[in-house]
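Right after this note come the structures.
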Structure I
Amino acid sequence: MATYKNAYTLLSDVRYGLNDHSTALVQGTATHSPFSNDFIMDRINRAQRLLYAKIKKHKPGIFEKSTTITGSSSVFSLPWDYANVIEFRDSEGRKVYPSTVGALPPNNAVGNDRLYRRVGNTFVLNKAGVSDTYTLYYMSKPRDIHLGAASDTDTLVATAPAIADYFNSMIIENITDGTVDTITDYTAARVVTITIDLDSGDYYGIVPEIPEVFHDFIAPRALWLCKEEHPVTQEKPSIADLQTWDLDVIEAIREFAVDSYDISQEEIWTDYKTGMRGGGVMIPGHVNPV
């Protein structure tokens, strides 16, 4: 039994839901199913992106990241998982502000190295010739999960993303021998750096990076998408199915989004909301603050 809801187990869950499961189909050694693994995995990754969007609204800090990037003639290439900027800071830690083409300096003017504009997948400074190292605080976008049989020692199958660092810090589970580890490095040649053995032919599954409490919601939504979008599906999903899923996710988010249960006595007795009658804590014999 798997330790996590990884890509392999999620694919199995969806195939069970489609009444189209066999180990050979999940492992890709049989291809007689109308539902290809690629089709199902696409819906699994879409389902986790939907969950990511819902979680991000209530707990955005989970997906905050920071990195240092060095300019090349004032052009700073953004990390591949960049989604939205939180703050951009120069080499001295000062904020660099967003700008537009209209603010570019006239010919022969120096420009300002604390103004930038977005150009494609780069930030370009208002001032030319800057090669300093800046710090970017940003919201990351969700990474797709993946499964397959290792093509070589510690090497993922050829359909895995050929993007350096794509799976860094994500959990991988070796389905064949039941071991789990965190990927500390991933190369564009699809080689992972891990401490467990991943031998050629071993089946593996990458674990979603959204909080684990939401992993059980991925397969039901992916199943809904499969039934809705595949042309041979005889049983279409009902609106009630989706409404139930939404309500369950909302309930999980409400519990998960609680900031902290570890509240000090000082916070309890001084938690007054300015300008709101009824804020803070009622203390016997005292007037409630306004």
Structure II
Amino acid sequence: MEQDPILPILALIAAKRARLGNRLLVLGLCGAQGSGKSTLAGRLDQHLADRGVSSCVLSLDDLYLTRSDRDDLASKIHPLLRTRGVPGTHDVGLGIALIEELDAARAVRLPRFDKGYDDRAPVADWKQTPDNLQILILEGWCVGARPESEATLFAPVNALERKEDGDGLWRRFVNASLAMDYQRLFMRLDLLVFLAAPGFAVVRTWRIEQERNLRACKGRGKSDEYIARFVLHYERLTRHMLEDMPRRADLTISLRLDRSVRALTYPERTGSDQ
């Protein structure tokens, strides 16, 4: 029988809150594109509300740099930085500042990125948090990720890197960005939950499914060909996280091809909860 990860996550939260007292708890939720992070974050937020715990969800996607800022990066550093997603294309300083305000028990407006316009939404559209927020759920594909070693950056991992980043400038910039301010942001995480895809190959399938659903339901969505190229931007770090993250995450939720839960594992345990 498939396990629901909500109760194990709630148990981790309860144990951590018992040690933190009234301090804001920041839960990181990461995993490959299409793995179900947003759905799980929303469910968790609702379960916390049902228990009288004030919480909010902040997506790393909503911290993307504006289109103008990414255009600037593309012209000054590398054209691939025009595409949002990888480390170096987020306003990490904004995320850190928001958490500092929440740590001080002050209400903030959480930013929102409009993917339809590929730009940050007006401040008037940002969601207001309550005063004295108890839990912030920070969800995003590379939340909690660590940089790769320099030696691993030399060989390209796919056609995108081989043809459009032959000298490795883009991937070195991404890795260096991840090693700097992103680590400052991730140091604030109190708990980290990892949705582990069964491998990178399924990511393209999952993302294409998402876009086809968007086209069917809302009449908009990217083409299969666009998504096939788009996910290549994420391949290197996704593969690295699949190797590195299970050793560090407080809970790893291993998924099957259909996104059902195969196993729940904890770093201090030698076996899995099957």
Structure III
Amino acid sequence: MAVKRPPFWPAAANERAMTQKRMPAAFFGHGSPMVAIQDNEVSRTWREVARMTPKPRAILMISAHWETGGSAVTAMARPRTIHDFGRSFPKALFDAQYPAPGDPALARRVQELLSPTPVALDEGNWGLDHGAWSVLTHLYPKADVPVVQLSLDVRLSPEARLDLGARLRPLRDESVLIIGSGNIVHNLQTLDWSEARGRPFDWAERFNDEMRRAVVEDDPEIAAAFATLGQDAVLSAPTPEHFWPFLYILGVRQHGDQPTLFNDWIEHGSLGMMSFVLAPPAAENAV
């Protein structure tokens, strides 16, 4: 049966998804935790992305919501579902579970690839935070793909994050889907609740445009130097944890990867939902 191509997906991607050997990599602007239990344009697009992407044997998730001193990777067989958000959210969101298995062998492989950078194997502390499972619950609702989560070392420079991403590239040839989950523009203090998708703040739009250019032009140094954008950067990423996963995925990118952008808008003036898939050319993956 023919696969219906979503409007954002290039025609060539259908063939690529069917014949691919190297897995793509992706960044998701995850927005509000509520998307986990909503059927809206964002969640429907996420589901379409999964349908048009080869199913991986495992997922390496890099979420904005696990910050550590030093790098760590989940290495438990059954990661718990972490409800790391305020009590103002509805009970249905706290009741949500994502019981995907872990993959201790993949955790050790991540540790190996990132050497000599020390990576701790977390066998019982963390799990899957909402930056991970709110996206995955739409991508793979059966929770049948093992998931390992890599933490964000708060001490690293932007350049070091690009480097760690680059060292993870071999996983893409091992049927591992690498996902970054955050928001390129993320200022919760300035959100305008009067309209979900009205005109973004000028500073948010300028910053988002520059980061889009980093993706489209394959120029990760634009993103690494985000602080040089002055007040636009200060306002768009007042705390950088939601921006950091974006850098890892730019580092994971390989020569010839073609970007496909989706959900490329800014909600409530200062919450950027821009997301993208980086997929290798079809010719590289022909069977």
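A few remarks follow.
- Distance in nm of label points 7 Å out along Cα→Cβ at positions 135 and 191 - structure with the largest value, from I, II, III: I
- Comparison of I, II, III by relative contact order in percent (Cα under 8 Å, 6 or more apart) - largest value held by: III
- A value of 0.8 for distance in nm of label points 7 Å out along Cα→Cβ at positions 39 and 255, calculated from one of I, II, III, originates in structure II.
- Structure from which 35 was derived, percent of Cα pairs over 27 Å apart, for residues 47-166 alone, options I, II, III: I
- Looking across I, II, III, the calculation of distance in nm of label points 7 Å out along Cα→Cβ at positions 95 and 199 that yields 5.7 traces back to I.
A short reminder: the numbers here are calculations on the coordinates, not readings from a lab. Bear in mind that the values here come from a model prediction, so they are computed numbers and not experimental data. Cβ atoms are built from the backbone, for glycine too; each structure is taken alone.
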